[in-house]
Structure formats: structure tokens, C-alpha cells
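**Student:** Pasting the structures here.
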Structure 1
Amino acid sequence: MGIRIGVDLGGTKIELLALEESGREVFRKRVPTPQGDYEATLHAVVSLVEDVEKELEARASVGIGMPGALSRATGLVKNANSTCLIGRDLKGDLERRLEREIRLANDANCFALSEAVDGAGQGAEVVFGVILGTGVGAGIVVRGAVLTGPNGIAGEWGHNPLPLPGKEDLPLPDCYCGRKGCVEAYLSGPALARDGNNLERYEERLARALAGVINILDPEVIVLGGGISNLGSLYTNVPALWRPHVFSDEVRTRLARPAHGDSSGVRGAAWLWGR
């Protein structure tokens, strides 16, 4: 298939990565995300793709990781914390401008796919990839394929309630989605800052939330991404804290750092076209 382009459409930056079939990186560029401007966002993505194809003198496949998902009912963007995308025909608009089929997936799904293909979850049957950043999301990869589900929301772990809220978790915080007490409202970067960067409390909440995932999905590997994943204590403390909440006499699930760091999302977008 030749060159694969991945685009990570983030809230603050848009990153493009071009890979050869072997996985070798041949081009990378980042630009700021136009804030609250849908047309300018489209233009930025198209310009990046045109730049790389001109530089490499090749026409490439294009995969895009984005916040939110495409509605199965309308094909329009839903559930995006970059709210200027909501209700827009992002896939159709980009396909018309780029004059080709593109593939879009939730940014957390792209992260999970990257780590499952050739990262910290390589060789695992089930990988749960978590984003702990401005928002909280997750993606599920089973036998090398992203799980999306009939509603397009598989892995939307951040908008489940935090399990077993206690006195220190009350009152339930508001979430941008309109509900209260969501995992994202406790475990995002802004939530950690609002809580005075109380890491001990954060680790205990993260352990409770991930134990619920293990009880339902039983993944071999959970890979953490996003800015908070750089906190080294998580990888020792959280597995110790989740044990009482997991319905098993032992817990073999590994909690792992991302092999590709903050490049995993954009790599996974490129791998939406396969390897």
C-alpha cells in the first residue's frame, strides 16, 4: 500500500506522521489546532497532507484520530470535547477536499491500536489503551482489531461513573457531558489540578476505575497514555491498589507505559489502513 499517513486531531495540536509499511517514520509535522473554528481545522489537516505528499512525491492512505466518534445514525461527529466538531460531517468534508477515502477513529482507539500493533501490548490478545490527559478516554483492541461496537462507543470508559464514591469523592463533580461523577471528572489532568495534585488520592481512584475494566474485559495489558502517564509511581502503586476490587484470587493484567509515548495516537491513525 506504500506510505500511510496518520493525523492526530487534538484539542491543542494537529500532528501528522507518515510511515512506510515497515513502520519506519519518514515525515512528521505539528501545527496548532485552530480554536473553535471548524473550517480552519479542515484547512489545517488538508494542508498537512498536501505538504507531506509533495515532500515525499507520493500519494498516501490517510487515517485520522479524533476526539469523539462518528454517529452510526447520521455519520456526523458526536461526543467530542473539541465541540466545534460536533454535528459536522468531518469524514465527508475531508474526503471531498482530499479526493479519496479516509478512515477516522476515536483518538483513544488509535492509541490502543498503535500499542497493540508494535508497542507495549504487542502479542496480547486484548489490549485496553487509556488516555489520561485533558480528557479521559480508552480504546479496546482484540486480536489486532479495534473494537467499536454497534453504537460506536466501545471503550468510552471516561463517561462511566467512578465506582464506589466515598466521602472524599463527594460532592460528585460536573462533567462536560452533562452528567456528574464521571471517571473523566476525577481522572483528567484538569481534575487532578483542581484536587491540588493529590497523587495518592488520584492513584486510588484510578485503581478503582481500572478494576471495573478488568472485571468486565479482563485484558492482558492496560497501557496508559496522555500527560499523566508520565507519572512513574502509577505503574507500581495502581496495580497494588486495584487488587481488592478485582474479582479474582490473582491479577495477571499488566499496567504498562506506552512504547511510543505521545506518538502512539498518530501512529495508530496510520495503522487504521493495516500493516
Structure 2
Amino acid sequence: MNAIVCVKQVPDTAELPKVEPADVAEGRSKVTRVVNPWDEYAIEEALLLKEAHGGKVTALSLGPPEAAEALKIAVAMGSDEAILLSDSAFGDGDALTIGYALAQAIGQIGEYDLILCGKESVDGNSGLTTSTTARYLGIPQLTYVVKIREVDFDRRTITVERLVEEGLEVATAPLPAMVSVIKGINEPRYPSFRGIRKAARMEIPVWGIGDIAGLDAEKASEAGAAVRWTNIHKPPGRAAECEIIDADSVAEQASILADRLLAAKVI
């Protein structure tokens, strides 16, 4: 069983960013970065499959040089290999360009049975990169997977449970396949001491645009993006007032509140 896990390094949403004006002017950021939380479930699921069937798990990421730290966490958890796609030529791409670059890199890695990833990243929240990657590879994608029921390597099929609005849906797809997972599929393990030592010693290969055979540089760079962020800003603040309704009882307070909501046509 050969599995590839797509991992992204994202800002830590549990920590407020510490950005000074001088940092903004120089394009620097002091935001703490972590492994995308959804991807931790994908890493764990790949490791569970390896423990059940044998094989190899390769972690793959596209990002700046510091994204290697996210890959080292995947290795510390138990991944066998890791590859970082990092090149200034990738620029400010979108899901289309990133999915294309990942697909081309996966093709260069070689044979695989499964690609696993989190359902989305906490910074982009679009969930589109997994779909574009699967489309470029020409393989089926199973989304919102909460359980892998069976992987039959003889018949080359995978059966999963998908959590959809109507409930649980059981779906079967041929291998190789892209599987994007959600919270509840497992409980990600902590990196082991042995894994941390392995990750610290590992020299993670870095592939630039010129290192990936057959890759069209324009399709993998900002020039091939379908979406461009021209302006990012906070929405304007809204003023609000709070009034405490004074009455002799809770029932009287509720009655006054109901009258006011009706008068304001809120209810």
C-alpha cells in the first residue's frame, strides 16, 4: 500500500497574529504556523492503513521553505518520506495552480494507491485544491469521509462512509483514489520520540518548478491562476447598544422583550 498525504502549513488560528507595521512594510509575518488541523486526520488515517496493510506513506506539501517544518511533523508522526514543492515561481497561485503542481509532482513520485488529505485548509476554507488535484490526475475523489470501511487491493477498490447532510452515505470507488477526510475519522497520534529524532535528522528534498518533469511553468504559477486576491481587509465595525429591561419579574421582562421584538418586526 503506497499512500501520499497532502499537508499544508497554515497560520495557528488559536493565536492572535503579532504583526508590526515594519513587518508589513517588509512583507514579514510573525504568525505562528502549524500543520493544517484537518490534514492531521489524513496523516493518521494513512498511518493506520500502513499498519494494517504494510507499505509506505509519503507526505507532500507545497509552500515556502519553512513549510518543511510541517512535513517534519508528518515524519515524526510516522510518515516514511516527505517532499516539499517550493519555488518563488509558484507565486500567489490558487487552487487551480496548486492542484496542477501537486498532481504533476505526484505523477513524478510514482505508483500510489491512495492520496489522503483534510477536507480543506483553515486559511482558505475552499476545499478546492483536493478536487483540482484529483481532476488533473484523472482519479475519483471521495469527500467528507468519516470512515474507511474497506480497502481491497486485489479488486482495487475502496469503500468509505461519507458524512452528508442527509446522514451517512456509503460509497465505493476504484483505486487509485483521492480521499478527503473530516474530524471523527480517527484521533491523530502525537509524534513519538523516535519519530522526532528521525524528522530532525531528515533532509527533506525540495522540488522547484524545474525539478518536476513535464510541468508547465505557466499553469503552475500565478499566471495560470483563475482567482487573484486584489484586496484583503476587515469589514467595517458596527456599533451596538445593550439595554437591560427593568421589571418586577422575569415573566414581565420576557413580555416586554416580546412586545419590542414584535414592534421591530424581528419576530
Structure 3
Amino acid sequence: MLKREFKVNLRSFLIWTGVLVSLFLMVYLMYPSLIASDQMDQLNEMMKMFPPELLKAFNMDISGIDTAFGWVKTEGFVFVLLITGVYGSILGTNILLKEENDKTIEYLISLPVTRKQIVLQRVAVALGYIFLMVGILLVFNGIALHGDKDFDAKQFILLSITPVFSTMVIFAISLFVSTFTHKTKKVFGIGLGIVFASYFLNMISEMSDKTEFLKYISVFTLADIRNVISKTEINPIILIVTFVLTASFIALSVVRYEKKELV
């Protein structure tokens, strides 16, 4: 069954991974000409006009964009967090419900497998694809950035794995929400809402001390990017919170799925 699930979800994985890799490839092809021209001086002058709060929201207060690696640490990982988050949300909302949508659930529950096994096998497939996506992007970016003048291998590796934390939790929450309905369309919007609302709250939390509390209700706080950029380390608490939240929502999903009326 695991092999079948990997095959069923392969197309979606290739599309989203291709989007990420293509995005970074275009930037790497453009950046040398951008840096070598007077456009970079104009860009730096324009950056001085932005409010400090806005620069902080994109990590531009602790990292410049005069190199490709600098761009990756600022705007680049905004795209990574959003795209991996959306992908995790789609996996969570679809990986169980597709059997009900495709009317194959009757056959599935007739097999000698428990509902708990059904959930956990799909969780294993989803987490496997999440790790694989992040791993492919890590290898691709590592090769592309290796010659960059301010490239820091340790910082790069830590930075590259941070999307795993937020994406795992988004997946687990979306999976849990999906157990309350029989139609993907009903929960798909909720999953995307979690992603974009979380990112918006995280960005607003960086703009003022008065709004800093919002980071505690944003999933993207778990990415811990600012800490990696400034200290080249991942806060251990982030790892614990990620594990607890992911495990909790997966456990709740199992409980809900075992009680859910499937046919």
C-alpha cells in the first residue's frame, strides 16, 4: 500500500518541487548580471527608503541582498516557506479524502488493514515527500551557491531544513481538519487559509513590539529563520514544539478517522 501511495502522490510532488527549483534557477541565472551592473546600487538606495519594520519582516535588516546567498536568506526563503506550506496543506487535506472522493474507500476498508494503519501509512508517505522536497532543494541550492562569496555551509544547511518544521505542522493540522468532512473542496480553503494567515501573522509580528505576540499563533514561527541567520543555530525548543504539535494532530487524526463514518 505504501508503494501505491507514493506513486499516487508522485505527480503532485514533482510539480511543486519543479516550481521551487525553477524559481531559484531563474534567480541564479539573473543575479550575476544584476550584481555586476549599477542596478544593485540603485536597489540598495531604494532599500534605504523602506521602513525598518518592513526590512525586518523580510530579514533584510540582518542580511543584505548583494549576493545570491543574501537573497536566499531574505526573499528566497519567503517563497520556500509559502510553497512548501501550501504543498503540506494540500497533502494534509487530500491524502485521506481522495479515497472518499474517488469512491475507493469501500474497497480500502475491506482489506485486512485497520483505519489506524491507513492513516499512519499516508502520514509516512506525506512526511517522506516533504523531507524529499526540502532535501532536493537543499542539494540544488547548495550546488548553485557553493561559489558565492559569503556562502556559509553550516548556516545554509540549517536554513535549508527550517521549512520542514512549519510544513510538518501545517500538514498535520490540515490532516486533522480533513477528518471532519468527506469532500476535499470543503477543507482545501481552510488549509490554504492556515498557510497564508500564519504567514501574515508572522510578518506582522516582526513589525512592532506591540504585535510581537502574534508570532505565538503563527505556524511559520517554527521555521526559526531569523535565529539561524543571526546565530547559525536552531532553537531546541522549536524542535520540541514541532514534534509535539505534529504528533498531537496526527494522533487526533487517527482517533477521528477511527470514528468517522466512511460509507
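Every number in this text was worked out from the coordinates using simple rules, so none of it is lab data. Predicted model, so just to flag it, every value in this text is computed and none were measured. Cβ atoms are built from the backbone, for glycine too; each structure is taken alone.
**Student:** For which of the structures 1, 2, 3 does the calculation of distance in nm of label points 7 Å out along Cα→Cβ at positions 183 and 223 return 4.2?
**Tutor:** 2
**Student:** Which of the displayed structures (1, 2, 3) returns the greatest value of distance in nm of label points 7 Å out along Cα→Cβ at positions 55 and 111 on calculation?
**Tutor:** Sorting by distance in nm of label points 7 Å out along Cα→Cβ at positions 55 and 111 in descending order puts 3 first.
**Student:** For distance in nm of label points 7 Å out along Cα→Cβ at positions 71 and 255, find whichever of 1, 2, 3 sits highest and give me its label.
**Tutor:** That would be structure 2.
**Student:** Can I ask one more? Given a value of 40, 26, 20 for semi-axes √(5λ) of the Cα gyration tensor in Å, calculated from one of 1, 2, 3, which structure does it belong to?
**Tutor:** 2
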